[in-house]
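Next up: the structures, one after another.
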Structure P
Amino acid sequence: MKTFLVLAMHGSPPNDFPKNELAEYFGLKSRLEMGGGMKNPALEERYNQLNEKICSWPRTAENDPFWAGSQKLTFDLQRATGLEVLLVFNDFCSPNLEEGMEKGISSGAEKLIVITTMMTKGGEHSEVEIPAAIQKVQSHHPQVKIVFAWPFEPKEVASFLAQQIQRFL
């Protein structure tokens, strides 16, 4: 069974993105989220334009260290598992989760295992957004098995963190 891993990372804005447009983006995002479901097509269109610009901004290690670190983690995870890893982002970067899963499916995936570095319960991305994206893609591709390898066991996360702490004692 052809299996791909889908590594869902958070993402961050590139540090060389125009500051005035970034401020406008966050302002629009806040206004749209606080609108209580009220539609404002002009605001939504401008927000979508800025979101597309942020997500498609060219990334380097200099302008987005988080993106570069995510690339390195993808490479290391691929080596550790022997599986092809598709890197996706919840915010600020492309591809998003749906795009990444669709890429895997178009490349012949029969199974997608979605994993995130967001390890604790209570987060909007891991508890709401990622499952919703999985459900949407799954509804279009019922023949593909999609598994969300989450939540993490708190004891296992604590053990992992304790091992890291040992390096600094």
Structure Q
Amino acid sequence: MTEINTGRASEMMKSFWSVQRYLVRMMHQTAQTNGITLPQLHGLMMLHEQGSITQKELVRRTRMPKSTLSQSIDGLVERGWVCREINPENRREVVLELADSGKRFIEQLKQQEQSTEHQLNLILSTLDDEVYHHMIEAHHQIVEGLKEQFSDCEGGCRHD
């Protein structure tokens, strides 16, 4: 029988929280530097990753309140970075997609030296490839193990 090290969970959560705290601070700084809000940046990045997506699905994936996301998207539409259209197959659905100017903005963000992605790439480049791949694999194993704990989604959890 495997002995469980009870301090590992606490240590791991502290580690993840610390990394998350600094990533969020970096994202906030990137957003602020570029004259947008953190929810707008999050929405842009998600649209860049997903392509065309319904506003309802974007709310689900970002886990932002519907009103916050809606206001954020309004600002992005006004800037011409996001296109918002009614789904012709379901008139109650709003489909969002990055406009060409939004795609160019994201590419500009990625090139900025102070951007989150650029800074994280610099940090990750200091890791040995083997260490990096072990870390990614460990994160994958943790996520898969956590997913098993929420398979029935009692208590109103949302699927990712």
Structure R
Amino acid sequence: MNCPFCSHADTRVVDSRLGREGNNIRRRRECEKCSKRFTTYERVEETLPLVVKKDGRREVFDRQKIVAGMQRACEKRPVSIAAIEQFVDRLEQSLQESGEKEVPSNRIGEAVMAALHEIDQVAYVRFASVYREFRDINEFMSELTEILARGPAKA
């Protein structure tokens, strides 16, 4: 590990500790040349698939985009950030476990809508109205009628 102060290649580990969430290792290092100390983190490299957008573009999976979209849909609703984070954690884990190199964006969007339908139906309708790009009130009413036909979400 090169020293960030003098770029010397020889450093030694002074202390190692497990990170806060237990998914990384925090190491204190000391440079053999300048004796300055610095911290490094070691973690498992996560391999998430690329997201294939509707227009064919490919983007790196962005957890924050999903969290932000769900937070917007859940604004002023009794939905905790913890519930949103738990869903996104499960989504990331399932994408990693799938081993796929690419995943269509609509699969992610549908998973988010299914989760919101279970968490909060108002948030679900908000998200669906943007995601499905309703063109008029009839399409919107059709979606509401479908929700009402399915009955209340499980709590």
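If Kirkwood radius over Cα pairs in Å, for residues 53-132 alone computes to 13.1, which of P, Q, R did it come from? Please report the intermediate quantities before stating the final value.
Values: P: 13.8; Q: 14.9; R: 13.1.
For Kirkwood radius over Cα pairs in Å, for residues 53-132 alone, the value 13.1 is produced by structure R.
P, Q, R: which one has semi-axes √(5λ) of the Cα gyration tensor in Å, as calculated, at 28, 22, 17?
Numbers: P: 28, 22, 17; Q: 32, 23, 14; R: 45, 18, 13.
Label of the originating structure: P.
The numbers here are math on the coordinates, done by the rules we state, and not lab data. Model, not experiment: these values are computed from the prediction.
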